[in-house]
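Scrolling down, you'll hit the structures one after another.
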Structure I
Amino acid sequence: MTDHPSLTELTPGICSVTLRSHGIQDVVRIAADAGLAGIEWGTDVHVSDAASAALAKESTEAAGLAVLSLGSYYRCGAFGDFDRILDLAETVGAPRIRVWAGETGSAEASKELWEAIVTDTRRIADLAAARDISIAFEYHGNTLTDSPATTLELLDRVDHPNVGTYWQPAVGLSDQQALDSLHQVLPHVTGVHCFSWGPAGERFPLRNRKLLWQAVSDVLRGNGKDLDLMLEFIQDDLPENVLSDANFLHALTLGED
């Protein structure tokens, strides 16, 4: 065990998308059995209307877990109905909503698309702030947040105190490249999606990139800001693999080897 100063709290959780084929109560049971502390509920399957949002909130709280965020598939720049997403977030009890910075990679994005995404993000950030809910970009390919530089440019142009970003290791990067990307966006990171993929997107147990994730947790722990670390993908999508990944995630959040 490595002795680390307790500078910040890292909360181990899971994204419901990890268990997309399982119902709300099964997701809660699996997360609780694995000793995780919270859930990011996705709007893709689990939380799609007021009734499912209420069930997710009730089930999560009954198991002693926290709702960490709402994983939405809202694409900034579309100027869509964000009030519906906010209603779901309020009903499920999510303090934060994950959104996407468009659906075009930064290298192909036009000036007009950039402007639309910036304007729409400011709009939804104001709407969310009025309900005491924050916004976080998905850090992902084929969006404007597909690199540290463009993520920082977007956040700088949006310039809204209610908007941050998630982070995850981009597929195909070496451990050092992934760590470098984290360092660059670190001041804006409000949550981390945890998984270990190979260069072609192969899913491995989280500890397969042990050195990367230990370095990531050290960086986050020294950052002085409480953060959620959420399992997003597991090997073969099997519930039994949640337990082993959760055990490793727990070790990371506690600063253990």
Structure II
Amino acid sequence: MAKHDATGRQPKYLRIAAALKDAIASGEYGPGDRLPGESDLMAAYGVARMTARQAFGVLQAEGLAEARKGAGVFVREFRVGIRRRGIQRLAVEVWGAGGSIWAADGKGRDPQVEVLGVTREPAPAAVAAALGLAAGAPACVRRRRFLFEGRAVMLATSYLDAALVAGTPITEPDTGPGGIYARLAEIGHEPTRFREEIRSRMPGAEEAVALGLAAGTPVVLICRTALTADGRAVEVNEMVLDSSAYVLEYEFDAP
């Protein structure tokens, strides 16, 4: 519900923000265009500098604009570079043949994968429960950051039973062709079914820095559990996606 002052009118900064949003919606200012400066708004609306800043703050909080140090405030560009096909990318024909499920998203434009660490540490309670581990049991934890055309777009943390994958390339930075799932198949624990849960929220401070997110950019959270034919969970993968970089696509037959 819109705020109003004692006279029943919206505060000036909200009226200015609404005018700027209308100008963006009409195409007067397109993606990447510089918006009028604080001084311009002060002159046009007869307001103080703080009021102009508050108006810009509304646009930034809503993800419509971003401030560039020393340059001004610009209409935010939503660059959709990645179409994540949630079902096709996990087909055994991809990783079973040595391919990367991440490369499938880029359609020939392979993402760069930064391995941030491979550690052995106690599994978080929810992860331990999903993997069928005792509380505090060790997990092999693989943390990665994915970049697409030089831009960070996703953080991913995989958890696996440390005892199950001990001595395999899964505990090394480079897991080899086909990645984690191909290595699990080699030790007799091939994933045959996947479950994904999706939600969204605003990023934490560390996530915003790691992904280079502009103010007002939410993230998409995907938690995937990989299961074997007998129903054993062999991996839990928690992913944090830059919402401005991804389209999530799911195609499936009617049950």
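45, 19, 17 is what came out when semi-axes √(5λ) of the Cα gyration tensor in Å was calculated for one structure; which of I, II is it? It must be structure II, since only it matches. Looking across I, II, the calculation of log10 I(q)/I(0) by the Debye sum over Cα atoms at q = 0.13, 0.17 Å⁻¹, for residues 72-199 alone that yields -0.61, -1.00 traces back to II. The greatest value of relative contact order in percent (Cα under 8 Å, 6 or more apart) among structures I, II is that of I. Comparison across structures I, II (criterion: FRET efficiency 1/(1 + (r/R0)^6) of positions 24 and 120 (r between Cβ atoms, R0 = 30 Å, to 0.05)) gives the highest value for I. When FRET efficiency 1/(1 + (r/R0)^6) of positions 128 and 176 (r between Cβ atoms, R0 = 25 Å, to 0.05) is computed for each of I, II, which one produces 0.10? Clearly, the read-out refers to I. Upon calculation of helix-only ellipticity at 222 nm (-39500 (n - 2.57) for each DSSP H run of 4 or more, over all residues; to 500) from the atomic coordinates, which of the structures I, II produces -7500? Matching structure: II.
Taking Cα Rg over 2.2 N^0.38 Å, for residues 144-231 alone from the coordinates of each of I, II, which one would give 1.08? Of the options listed, only I reproduces it.
Values quoted throughout were computed directly from the atomic coordinates according to the rules given, and no laboratory measurement underlies them. Note that the coordinates shown come from a computational prediction; the quantities given were computed from them, not determined experimentally. Cβ atoms are built from the backbone, for glycine too; each structure is taken alone.
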